[in-house]
Structure I
Amino acid sequence: MPTTVQSLFHKFQAHGLQCGLDSIQDFANEFILSTLLCCYESAKKTEGRINRYGDGVSHESFYLNDRLVTSKGTAQSRRDALLGQGHEVLQHLPLMIFSLFQCDALRPNSGDFNPSVDARAAAAANMSNMTPEVIVRCIAPRIEFWISGKTCSEALDESVNMNISDIRYTIVDQIATANGERYQETVPLLFVDAPYNVFIYDLRDICNLRPATEDDLPDALLETKNEAVVSYRVPPPTFVSTYKDHIAAHRAHSCFKDVLVEDSVTSAKHESFEGWCIVLAEILFFEITKLSS
């Protein structure tokens with residue numbers, strides 16, 4: 001997937017240079033619709049072979065009921081099945097595509113987002129020189145959920161989604177599960193790893209729990225932060241929001257909002273990731289209905 005994301009970035013960037021930034025989202029939509037439609041048609045053909053020759057003709061990791069909306073006993077919703085969520089390789093493609101055309105280098109100017117030509121050129125140049133693994137973290141930062149206390153030795157959740165709803169749910173679910181009645185004593189901590197910022201945020205603006213102090217930070221979390229910084233060829237800015245450092249706390253909140261990619265809206269149609277996915281699924285369902293009739 002990292003190599004695919006890197007290739008798609010160059011593909012979208014080339015299209016934007018030729019046809020303008022305003023056309024990139026439509027170009028990306030055509031690409032993912034074509035890919036997901038081919039994915040669905042492939043599943044239908046596999047279904048036909050299974051019906052004719054038995055389950056032995058399919059790969060062991062292939063779950064037909066998760067790939068087709070007409071299958072009985074499916075574990076996926078119609079939208080998720082259409083968006084390839086039952087496909088082992090393509091399940092992350094919609095989020096990757098959305099994150100790509102929302103990045104600073106490819107997103108057209110709109111509203112509060114109004115970078116200069118130089119700033120956009122710098123963003124594009126930086127992303128063009130990134131390795132596949134780094135460019136993935138650039139458009140979809142690594143977000144981990146930790147809790148305060150020196151006894152905390154690892155993240156409670158290593159793959160927090162890039163939207164505020166999932167973060168709020170994670171706070172309530174993980175803290176209550178880990179600490180029971182000591183809920184008010186625990187500080188939720190978010191570790192964000194991206195090539196433009198590596199930071200620890202105590203989420204003081206998201207919940208009504210007390211702000212963190214330096215003593216609340218687990219040694220394992222600080223070690224994880226240091227390892228993330230040295231993983232880049234050029235070390236990114238790094239900071240920790242604490243109760244005493246109001247400047248770092250304000251900066252962390254600002255950077256935290258930047259990583260909520262799924263809550264951002266597109267410049268052209270003002271769609272969030274959820275809204276964009278709904279539209280894609282509706283188009284795909286119309287297309288497969290046409291093919292079946």
Structure II
Amino acid sequence: MGNNLIKFIGDNFPVLGVIANDYSIRGRLEIGYFKLKDIPIFYIPHAGIPIMEELATTSEVSYITVSGEFEKKYLLNIGESKEKVEITGRPRYQNFHKGKIQSLLEVRDVFDTRKYEFNAKKFTILLATNPIDNKSNEKIITSVVNSLKDLNMIDNLIIKLHPRENGLLHKKILNKLGVIPIIVKDYDILDLIKSCDLLLSGVSNTILEAMIIGTPVILLDFINVNFIYTSRYIFTEDKSIIRVNNQEELTTVLQKFILNKAFYSSYSESLKNLSKGYSFYDEKENPTKKIINLFLKEIN
């Protein structure tokens with residue numbers, strides 16, 4: 001990777017460097033190279049700010065852009081200087097704030113021609129998976145399927161693959177369980193979350209996206225993943241998010257969401273209000289403009 005970066009840049013040194021991950025091996029190598037050439041470094045996280053308590057030092061970047069005040073507070077608490085951290089919001093969510101995210105009418109299965117039609121009278125549940133280890137994914141999928149079987153709602157489930165997943169593991173697990181819910185991949189996750197009534201997910205950026213949109217979310221917190229996947233996000237640690245520790249708890253909470261409309265609406269509204277601390281947005285100076293202005297300020 002280092003040689004590729006050097007070849008790409010050649011003798012034309014940039015006025016600044018931008019990285020999306022400051023704790024991966026690749027990110028660390030990029031930071032080292034930019035620092036060696038005295039090039040300012042902007043860290044624009046591709047997702048939320050992760051909590052990685054094993055990291056004992058502060059970052060070596062010039063600027064960190066964060067989505068909201070809670071992420072800034074966390075970084076300041078672990079020793080980052082306030083001059084380095086800028087609240088910009090996240091450009092990815094501009095379309096939502098501008099009203100450009102629309103509810104879907106239907107989605108089609110990634111393996112065949114089957115389709116799921118959204119219906120206001122049908123309570124649709126979205127399970128978002130991640131490319132963690134196979135055993136953990138099997139436990140998650142099995143627990144969700146068994147809970148929905150108990151509630152006679154397996155036909156209300158849509159499974160959304162992560163971009164790095166092909167769905168073959170999911171299909172194998174579902175075949176073993178004797179169910180055939182719709183599996184989708186090439187749909188924008190924001191459109192899907194807006195179209196569904198409830199999101200089920202492990203630790204993932206989809207949690208924050210559901211909060212912003214106001215779709216109730218249940219955090220599936222009952223797997224022991226490999227060490228590489230043990231980092232958390234600041235928003236997933238928030239006490240307001242409903243989390244379940246086993247299949248039985250999941251069934252109970254699912255039933256409460258389905259039967260108690262007042263509880264559902266209250267939770268939805270509280271998530272939207274909470275999200276403002278994790279994802280700032282200002283129409284007058286949207287995230288893209290704020291980041292560009294930071295670039296210009298550094299260049300000038």
For which of the structures I, II does the calculation of helix-only ellipticity at 222 nm (-39500 (n - 2.57) for each DSSP H run of 4 or more, over all residues; to 500) return -11500?
II
If distance in nm of label points 7 Å out along Cα→Cβ at positions 51 and 203 is computed to be 0.8, which of I, II is the source?
II
Determine which structure produced the value 66, 50, 32 for Cα extents along the principal axes in Å, calculated from the coordinates; the candidates are I, II.
I
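Any read-out appearing in this document is the output of simple, stated calculations on the displayed coordinates, not a laboratory observation. As the structure is a computational prediction, the values presented were derived from the model and not from experiment. Cβ atoms are built from the backbone, for glycine too; each structure is taken alone.
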